[in-house]
Structure I
Amino acid sequence: MQGPLSRTLVQRLGLLAGRAADIEALDFYTAFTCEGPGGEWLVSRTGYTGEHGYELYLPAADMPAVWEELLAKGADLGVAPIGLAARDTLRFEVCYCLYGHELTEDISPLEAGIGWAVKMKK
């Protein structure tokens, strides 16, 4: 889930409703685990859009019910599924490269405009 209301949506999920403090405390690129119906879940404060966001890693058996719950509990927030093209538009705005597209074996980080991420004196 990505966007300015993603925290609100995550906090509405039944399993995570009692974990508001854990969700509030998550810094970017951090995570916590909890036990779901089908096994362990990982809730991370990550994303690939440059927006505030969360990712849920959970057993495949839990996913259909969680998907429906996300759409239902986020309806008043305007939650809707988007595709990779929408994600790509957002990542372009913040200059996030995707391997296989802007970075390949033939396109170096310098050519892709992210030379700042390469340590030249190693």
Structure II
Amino acid sequence: MSLIAIRKRSLTVETTWHEGGPPLETPLKLAAACAVIRNPYAGRDEPDPMPFMAGLRGLGEALVTELVATLGGRDKVEVYSKDAIVGIEGEMEHDAVRHEAGGWAMRHVLGEPKAMVPANRAVAATG
């Protein structure tokens, strides 16, 4: 059984032509791709999260590929970041494994840019 069980995915695109100042000739597009996955380590300690981290690379690559296509190609990507949130049964280390996979995927799909991939992570509360 795969450690990566996708519950759902979402792609959001925001297109802005004007938000103060002169209207833009070419609109600014912001896009975010998200995946909700089952945490195989929820509620327990896992001494070796490496198999989970390796498995997340494929998901990361799929999300970044979808984002790049939505924006119109690699040359249209001006900035990027990644984020991970785990539920109350998770630990900060559980979402930390997502960051390696997300950073790898961004660099791989975007052609190995030299800039770091900024990140956020959190353990979320219910509600």
Structure III
Amino acid sequence: MRTADADILIVPGYTDSAEDHWQSRWEAKLPTARRVHLGDWHRPEKERWVDNLATAVASCSRPVILVGHSLGVVTIAHAAPLFPKGVVRGGFLVGLPDIEDHDNIPEIERHFAPIPRDPLPFPSVLV
């Protein structure tokens, strides 16, 4: 599949992705890419972020490729069971945070734990 044939959804993590972040560069470079606005980037709420991502995926008219970073990866894992079957064709997931390590993760991200352990219903690469 060519990028022109897919809706590429950029899913940032906590505090969003700055202008010089790789996700922002991809969004600017790929004509079919768009950032999913999950909610308040500085006060992430699991239910809101998951619902907003599921809504974004369901609104796409072409196959979807998810590009997640950090807490966005965890959001994808939580939202995956809500995606319409077969719509998401792949995921590129970068920098999965260990949100279950309460000593080394911001408190604001901890309510996203535990990370779902079920296999994703689409092919993906975790970097």
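All of the numbers you see were taken from the coordinates with simple rules; none came from a lab. Keep in mind that what you see is a predicted model, and the values were worked out from it rather than measured. Cβ atoms are built from the backbone, for glycine too; each structure is taken alone.
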Which of the displayed structures (I, II, III) returns the greatest value of Rg/Rh (Cα atoms, Kirkwood Rh) on calculation?
-> I
Rank structures I, II, III by FRET efficiency 1/(1 + (r/R0)^6) of positions 38 and 86 (r between Cβ atoms, R0 = 25 Å, to 0.05) and report only the one at the top, that is, the highest.
-> II
Where does the value 0.50 come from, among I, II, III, when FRET efficiency 1/(1 + (r/R0)^6) of positions 46 and 110 (r between Cβ atoms, R0 = 30 Å, to 0.05) is the thing being computed?
-> II
